[in-house]
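Just so it is clear, none of the values below were taken in a lab; they were calculated from the coordinates. These numbers come from a predicted model, not from an experiment. Cβ atoms are built from the backbone, for glycine too; each structure is taken alone.
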Structure I
Amino acid sequence: MCTDMAMAIDTTGPDLRHHGDAEVGPGLIDFAVNVRTGTPPDWLARRLRECVGDLAAYPDPRPARAALARRHGRDPAEVLPTAGAAEAFVLLARVLRPRRAVVVHPQFTEPEAALRAAGHEPERVILAGDFTLGSAPPIPDDADLVIIGNPTNPTSVLHPATAIAALARAGRTLVVDEAFMDCVPGEPASLAAGRLPDLSHPPARPALPGLVVVRSLTKTWGLAGLRAGYLLAAPELIEALAAAQPLWAVSTPALVAMEACSAPEAVDAAAAWAADLALERERFAARLIDLGLHVVPGARASFVCVRTPDAHAVRTLLRERGYAVRRGDTFPGLGPDWLRIAVRDRATADGFLEVLTQVLRELAS
């Protein structure tokens, strides 16, 4: 495949450590952070409160690993709980020794930041147009580490499982960030099982070589402050990553949350939320398009990616009126005319749309 579409990292480029939480503040209604509002639910909060009595003991990850393994049809030896997805990326950057690392952008910037902090010099492959992979992903043939998000933050694009799987090959580690996959009803594009989905005969499809899937509980269950994530990979890589992980890195409450949120009833609840989210996201995106904004088509996560030539002014005026949205220019592959906007409940979204309409009229006058 063509290699001139990958470019060396520019150290003077976007701030890879800028995240949505930097956009929020006192008195602002948050459309910048993608964590589901109104969470954690009462049943999960109760479980977390109950585990306080166990805090005198060191954390035991085994029940969480077993629950996560059951949830994804994996062996517990293929599961590593982490202190959020961010720790998973740090561990991968410290343990792997790639000769040629590639990060597919636009996407969550922490994987690249972790690679750079560990002394690697990854290259960027920038997706253009509607930010889809297409039939011929421009990944260098000799790349032995490829990192991609699905659905992708900030574009909200969901790549087909077959397109992601096509990137896997012997001698390459393929890291798929599925932090927002539970926003997709049924998760048809997930590779968390380690192979292409086959609902009729799951074991019939071979395992994908070198596949690593990173997941998070932060977004759906509102646990950003708890740091609850996990990584799915071959046992030998899990063992190496665990050896690099600090002792007891994942707290007892985070492990309890992983176990609770992996139960069938919790998975069903997440799927019901994802179905409701899809309806509101479609309505919200249509309203934004009616206002003259370009919305990246096919959004499937809990946010939409929007382009407007007045993005900086729009963000500033929204902030003055009490609303925070996420700037897009810190994502490689986007620029100053992009914003990421979270999908909220209908009443909150309608209030935002009313103010946004006023802002756009002011800027047009």
Structure II
Amino acid sequence: MNKLLFLALVSLATGCKEKYISPAPLVTTGYLVVEGVINNGGGVTNLKLSRTTDLKNNSNITERAAIVKLESSSNGVLQLKENFAGNYSIDNLQLDTSLKYRLNIITGNNEQYLSDFVKIRNNPPIDSISWTRQNKGVEIFVNTHDPQNNSLYYQWQYDETWEFHSAYFATLKYIIQANTGIKLGVTARLPTDPEMYVCYQSNSSTSLLLGSSVKLSQDIIHLPVTLVPNASWKLSVLYSVFVKQYTWSREGYDFLERMKKNTESVGSVFDAQPSELNGNIHCISNPALPVIGFFNICTVREKRIFIKNSELPLWGFSEGCTTEVIENNRDSILKKASGLLPVDVAKGDPFLIISFNAAPPSCVDCTLRGTNVKPFFWP
């Protein structure tokens, strides 16, 4: 490329980039952030309150000791309790769908926040969670529809959990001298020893998953939720995805779309500049103070599926682990087994172990990458 043309293009690109200056006032305590949806339908409602921090910090500061109330248009009041830092919950709500409701928050420093009154949104059940195997991996979809054609605006969150196994099943453990910590040899593991072969790991969605049927003739949704890449350890044994579905008003959905653009599409000179996140929650004690959040009520719909590794021929997952033979004596272990864990007998028998196979800890002890506590919902 001609050097002058190249410099001109760079100059044009950098010249078009404008610094974004937020019109919001700087506040030492940070802006209040309200996350969560009121669940009207028997489940648990969790609202998270926190404060924004500067860009140097990776997470918000939890807002503790606040008074959080749900108020109806007929003057009824229900209070949410703080069950852990910054998380306020209430269980088994059965609200009157003919009324409207608002959120009333008084923080520990006596700031008061009120939301607009909102009606309870209809949220149809999730029809199914489906999956297809593609060239890039396993793609998971959510399927739902509203026969009344009035839900229109949707959001989903998911939790994924998977069972995985160590590359090797360890039948041996080290004999360790109590006062020095020196490894004297190996012996058989007991049934009471901690499980190191079968473990579980979990992950939750971090991006905003949104979908709307407003431009369709029918309120029908079929959208991808997540992708498990080829050969991923998530599908090495058994995988589960648990999807939660919410519905929103048009204004609430617009707020989420702005939030998504601000958090996921800012970075290059061609991206849209950050927009203000004006929701339906307002600071009454200081109207100039911004609030990040949008108050919403619906019945939260949930569905879980499991996918087995046996349903995915030639999945291709491999730990890439190898073992090394170690003589069963202190000197050999000290010299050759540093950073390795015993696996099984290489030569001898359980009562007279002459040598044993050893491997890196990550290939033997699954608790280094997950938990050996079986989830309550696991089959």
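Determine which structure produced the value 25 for relative contact order in percent (Cα under 8 Å, 6 or more apart), calculated from the coordinates; the candidates are I, II. Please list the in-between numbers first.
Details: I: 25; II: 19.
Computing relative contact order in percent (Cα under 8 Å, 6 or more apart) on every structure in I, II gives 25 only for I.
A value of 18.3 was computed for mean projected area of the Cα convex hull in nm²; which of I, II is the source structure?
Values: I: 18.3; II: 29.4.
It must be structure I, since only it matches.
One of I, II was used to compute helix-only ellipticity at 222 nm (-39500 (n - 2.57) for each DSSP H run of 4 or more, over all residues; to 500), and the result was -3000. Which label is that?
Values: I: -10500; II: -3000.
The structure behind it is II.
Ranked on Rg/Rh (Cα atoms, Kirkwood Rh), for residues 184-327 alone, which label among I, II comes first with the largest value? The partial results should precede the final answer.
Values: I: 1.04; II: 1.14.
Sorting by Rg/Rh (Cα atoms, Kirkwood Rh), for residues 184-327 alone in descending order puts II first.
For the read-out mean count of other Cβ atoms within 10 Å over residues 104-111, a value of 24.5 was computed from one structure; give its label from I, II. Each step should come with its number before you reach the end.
Numbers: I: 24.5; II: 15.5.
For mean count of other Cβ atoms within 10 Å over residues 104-111, the value 24.5 is produced by structure I.
Can you spot which of I, II the value 18.5 was calculated from, given it is mean projected area of the Cα convex hull in nm², for residues 80-255 alone?
Only one of I, II returns 18.5 for mean projected area of the Cα convex hull in nm², for residues 80-255 alone, namely II.
Suppose you compute distance in nm of label points 7 Å out along Cα→Cβ at positions 72 and 120 for every structure in I, II: which one lands on 0.9?
Numbers: I: 1.8; II: 0.9.
The value was obtained from structure II.
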